[in-house]
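I've put the structures underneath this note.
Read-outs throughout are calculated quantities, based only on the coordinates presented, and are distinct from any laboratory measurement. Keep in mind it's a predicted model, so treat the numbers as computed, not measured. Cβ atoms are built from the backbone, for glycine too; each structure is taken alone.
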Structure 1
């Protein structure tokens, strides 16, 4: 029980740290630390929290789609194409159904919800900052 809680906490810590790194990159790109106007700082903070929020949520959506086989046809086609280009390699010729079973039979990536909820946290802060900015 304690090991799984520690694993969950560490996954959220990694996702939040990745978001914080993206946030700092945006802040430095805008020159936030040299600004003096409060309204401009609030706008830049809103932008800076929006970027990691949306990127993390969209990345979790890509993982979700990949887990459910949305890109299976592309992967199968590209694999067949490269196997056709390299004729001296011995490989097992498999059908599309066998490919899908091999790739997606175990269920795919598990435990990626921390990515979505970390992005959601950043995005909610961005919405709060947007409300403050509009109220100014």
Structure 2
């Protein structure tokens, strides 16, 4: 089963060097797509999270990770009003907690546009139609 997440970006230290990775990278063998990190002129991430699409039989370990934020599990072509109210409210609350202006939800008709907006935050060329994970 595939599911979208906002994976928080973590600061890591390796061999005396500082770097950054998306939280999904912390899981050896996890099949995911995405995880790009947009940085400023000093190499520091511009955003707190990045969009990933995870393929996993059981998502429980990811859903339980406070640095992995699951997005509603609905078809990309569903309207925002078609997302169950509890799932939509949870998504809005999570986005706000990550510092996202939620007008990206209020100003659109569909979930596809929300995914596109979130994907383009770290990768301007993001195309939800070509974003997939296989394996």
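For relative contact order in percent (Cα under 8 Å, 6 or more apart), which of 1, 2 scores largest?
On the way: 1: 42; 2: 28.
Largest calculated value belongs to 1.
Computing distance in nm of label points 7 Å out along Cα→Cβ at positions 30 and 110 gives 2.9 for which of 1, 2?
Source structure for this number: 2.
Please state which of the structures 1, 2 yields -0.54, -0.89, -0.93 when log10 I(q)/I(0) by the Debye sum over Cα atoms at q = 0.10, 0.16, 0.17 Å⁻¹ is computed from it.
1
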When 1, 2 are compared on mean count of other Cβ atoms within 10 Å over residues 14-21, the highest value belongs to 1
Compute FRET efficiency 1/(1 + (r/R0)^6) of positions 78 and 126 (r between Cβ atoms, R0 = 30 Å, to 0.05) for each of 1, 2 and report the one that scores greatest. 2
Structure responsible for -6000, with helix-only ellipticity at 222 nm (-39500 (n - 2.57) for each DSSP H run of 4 or more, over all residues; to 500) calculated and labels 1, 2 on offer: 2
Comparing 1, 2, where is FRET efficiency 1/(1 + (r/R0)^6) of positions 6 and 102 (r between Cβ atoms, R0 = 30 Å, to 0.05) highest? 2
Comparison of 1, 2 - label where FRET efficiency 1/(1 + (r/R0)^6) of positions 70 and 86 (r between Cβ atoms, R0 = 25 Å, to 0.05) is highest: 2
